[in-house]
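In what follows, structures are represented as structure tokens.
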Structure P
Amino acid sequence: MLMAVRAGFLPQAYGARSRNRWQGSMLTVAEGERIKDIEFKLTPQSVVSGKVVDEDGDPMPDVQVTLLKTGYIGGKRQMTQTGGDSTNDLGEFRIPNVSVGRYFLHAEPQRRNGFVGAIRSSVKAESDRDETYVGAYYPGSSDLSASAPIEVGNGEQVSGMDIPSRKTAVYHVRGKVVGASLNTRVMVVSRTPGSYEAGYGDMLKADKTFDIVGVLPGEYLLVASAVDGRQRTVAHITVTVGNRDLNDLTVALIPNAEIRGALRVIGTDGSVKPLDADLRVALMPVDQTTLTTSVTTSNLNEDGTFSFPNVGANRYRVNAHSSNSQLYLKSVKLGDQEVLESGIDWSQGASGTLQLVMSNAAGEVDGVVRNEKGEAAPGTMVVVIPEIPQPDIAFLYKIANADQNGQFSIKALAPGDYRVMAPGDIDPSEEFDPEFIKKYGDNSVKVKVEENSRLRIQVAVGSL
């Protein structure tokens, strides 16, 4: 893959679309071939700027302003950070290197010791509330649904994006953590769909209690994360904050466990095949937050066995991957139970033995992408997704970029019914949106992949 970088312009891979400038097309070069006249059409960088002010119109310094885009994790709409800046003494911010697209702006006031600093109000509510400056979305609401998106064009200077911040009633979340060390952090993380809010937190006190201040009404994950040497233990519960403080909550930390398993590769006749050296097994937590466990991987021993030494209480999906394009994950069992699609619920503690089976009979879809004139469309993104969306099973979703001749090849496909499409300029990970086929499927091609099948198709470029 080729990249072009120039000051004042956005870096871009050869053949990349504007919203996916890092995903370019592969150059297919034959032995002795010389490719000439390669062109890059660089996009001038855009800039988003503005001010953050309080209710009196006075500037607010040291406010973290974040530029957000919509993304999808496990089929759920999330806001992801794409840039940011802190306001200066005049309350001004400037975010450079912005590409074309639709964004949201979020301003978060300065935190004290990492946490929101609450200001005691002279107004007493039914629950002796606090008031503080809280995070706000442009043009000035703490609620994402009431925010306004910002459209950014090529080389555009988007100025005047002023965000007012106001004191708002906030509350305490108090309780204790059972089974924790003193090096334990407790946070609340919003569960509002698509929201972007930094967590509010507290370090556990000597009596194993916590008091989180500055929490807005809403539904949250209350997450406790304890670190003891190199081991990290995490637990979480769901809480709802209304118009009063939450008191006497209890979070119980469950000790991590070691999970063992084995993987074997079989052929279509059921015979056991040799293991590839780069085969790895991964545990992917379903409930991922700021402090919950991240993806964990394990190498295989020569006999195909593996182990995960510190598995925390959570829900997981299991995957296995290799550079061998003929392999696909056929079965995952926990004991006698098939859990490939359902995943594993270890929220009350991990236990059991995993048995994974991969087949060396994966399917393949090759083809060419053509535009509305019937011409080859080099650099076009091609997406393969299940006919029935299953965004929690990431390995069923495949992406490739057509080469300079409009040709593409997508391998390592598990048997099943799929849609193949070239949707045009989409947001990163948007293919995991359960509504993706409804939005972009008009020009899709339905395919049925079977073991060892190799299909060749023609795909028309879709339009936004």
Structure Q
Amino acid sequence: MTLFMKSKLGIKVLGFGFTRRAIALLAFLLAFSHFFSWAKSAQKKISYIKDTPRGCVLYVYGQPFIIKGVVYQPIPVGKNWDYDIFSHPEILKIDGPLLNELGINVVRFYQPGKDIEATKRFIDILYKKYGIYTIMGHWLGFWDNPNYGDPAFREYVKSSVLNMVRALKDSPGIIMWVLGNENNYSFGPENVNPWITQDLLKIRDPAERRRRQAEIYYSFVDYLAKEIKKIDPSRVVALGNGGTRGLDVAGKVCKNIDLLGLNLFTGKSFGHVWRDVANAFPDRPFFVMEFGADAFDSLKKEENDEIQAEYIRCLWREIERNLAGGTGKGNVVGGIVFEWTDEWWKSDIFNPKTWWRHDKKGDWSCGGYYHDIACEGNMNMNEEWWGIVAISRKKDKNGINLRKPRKAFYVLKDLWNSPTLARRKEDLKGLTD
């Protein structure tokens, strides 16, 4: 049955005559109703993204939110990756006040701990006592001999991810789920935890094979994001990626991803990442999921926290310029510094004797950190020295390694607590009001 019929007076709707003015009023009321419905829905969400003519804005509990965070993995001297920090909330007695002094609003975890109830309690302490939110990630089995083309492995990862969401979705401190970290390195030239399938082996062109691997991996991530939203529609879901490699594929297949999280270690500048992301994900923002510099000068063979602080200062200023309403692309919503404290186990991960020693050898090379690239073998990146807070073998009365903030800590403290950044947040409100 036709509801709308032409007449000399305008349009009849179920027998009632409407003038052009009435039609305009009806259109306005429908638009207002749609906006009210959106606003009501947004109020139920813990986090969401809103696009504006001058960039994308992340909202948390209904307020514009600029991510100012650290990767929080404070592994004690003598321990390694297997140490479960969530089972040791006493560490927050020393770190909580320091994190507040720094001015952060969020910490990032790679994955929940072994004890999910302990993880909940830890996140609740951060949120309720210190006012610090959590970005919770999942490795997607990256360290479990991954094969993203194997149905059994995919089911294993899916079960783990969705169990995490079910267990933690009622934690008010969590504002985001992040899927993966640098998992794209498993099918890139980095060749970290590589995987293959029989069908992929039939593809003779290496570039085409990698493209197909990227399609398999990113399609799986998108599927996980879709399943997460069935359980928890209240939070944004991010794709974690090492740099920008693979984003051309991810942008085509990841329709359920709300934003990107990128690990970017490119030196004193992020280069043209803003343009690259805008090309691959033109309708979605990103946050710098890891950035920073190590505090050891491999050329002079000594600690140099002045250089670390200078790199971090330059990098954060680039992030700030590219926030919505800034002078840049407007497609970034903040950044997370790598990392909170040094990790003394990283240079020789399978030798416990070395976890008590702060190693000074280089672990990899990056020309972007030009100040010490001329060191022996150009191995200028020191995995054990990335903390903006140094730790000591000495312990306090609670058995926690003593902390000493480096210059980068105080640089970030000034930047993150500055009136300028506070005004930027107010400006974001103006963009979306």
Structure R
Amino acid sequence: MASITFLLKDSKGDKESIIYAVIRKENERAKLSIGKNYMINPILWDKEFQRAIVKNSHKQLKEAKIKLDKVEIDHNKLINDRINNCLNHFNKIISKADYDQTTLSINYLKEEMKSFLNPNSNLKNRSMSFFEYIEYFIEQREKGEIKTKSNELYSQATIDNYNATLKHLENYCKKKKIKLNYDDITMNFYHDYKNYLFKEDLSDNTISKDIKHIKLFLRNSWNEKYHNNRIFEDRSFERPEPKQIQRIVLSEDEIDKFYNHDFSNNPKYEKVRDMFIIGCCTGLRYSDFSRIKKEHINGNYFKILTQKTKEYVTIPIMPLVKQILEKYNYNLPRQISNQKFNDFLKLAAEEAKINTKIPYPIREKGLTREKFIKKHEKISSHCARRTFATNAYLNDVPTLSIMAITGHRTEKAFLRYINVTTQQHAEKMKTHPFFNRKVIKNVG
């Protein structure tokens, strides 16, 4: 009789572990990871019930004096849903075999579950529809089979953006009750899809990004001879120009307020806050400031190879950053996923009352209007980098020096990136000699 159980790769460690689905049949066994997005810390795993713990009343958590927050509970529920789906699929395989009176080998069970867990694993051997090609396109880049022009792995952020476009296309087809293939991508589709996204209250930048990705998917699949539709070359099938919107930037006073807030009752918030402050003082991306080590320090400077551009940057170490480094004895908190970091950051900023209201464009029922939001509602790890660039600019640090750290190639791109209000521009101009020219009286 075949069975399936779920266990951790490392049940005794203190770091997140892969969860294995273990298939057993007589004296044979096979194991498969349920996915890298479903990892869990062993202390949050119920070994007896083979499920993630989702209630703070659980004996195991009480003994360890651990309390789950909403982010962790939601993540653990997703894990349990994944396990339940795996179990249901496995039982369907067994039930069908019993009905058909067929004998299942361990290899057959493994391949069936592998196809369920990784539905695109055999895609290369099939003629691909448009949606199948998009999934294949993403999978190749996710696995590192295809790299960037500079021979680097695609970032997770890029992969996530591709997946977001795929999800939007799937929802569009579901809403319209249609099937979409290569030849269906026409100018009529182009206009209808943009209108659909607009009515779904997605931002102009999201719409722009989706059209960019669709053109990319079409071009690549055309190059690989899956279709003959060259609509992507049509000038009318253009990517809408991304619009500059109000970005979240913390002033120097807000940085001080955030840093001085007492998080002694919530160490998770304190660690996330401290890492965010380092980002505000270095201009590094999350992928870089989250992995700073003592080895990156050279005197009073950081020297680090940035993950996105693969270029070295040298950054002066501000006193506040040095204070944080010494606080952790130069061993900064371990890196967590960007999503978890952002979730905790919003909660920490809310507790610290980073609640300055700013105008923010939102779309409701297809109409764009201005709404005033509190900064903590939209704060994220990337706000640290923009905060650094903006505050450095307002403090008259030479633009080229800031760009050497942020990596912007042109001043135009840099000025679009920072978030300086018209009032701040006016205040900077007020100190310029041009605006302080003395009037020379005409004598005589």
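In table form, for the structure just shown:
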quantity	calculated
For 0 (helix-only ellipticity at 222 nm (-39500 (n - 2.57) for each DSSP H run of 4 or more, over all residues; to 500), calculated) the corresponding structure among P, Q, R	P
Source structure (of P, Q, R) for Cα extents along the principal axes in Å, computed value 75, 56, 37	P
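Here, each number is a calculation from the coordinates, and none is a lab measurement. Here the structure is a predicted model, which is why all the values come from computation and not from measurement.
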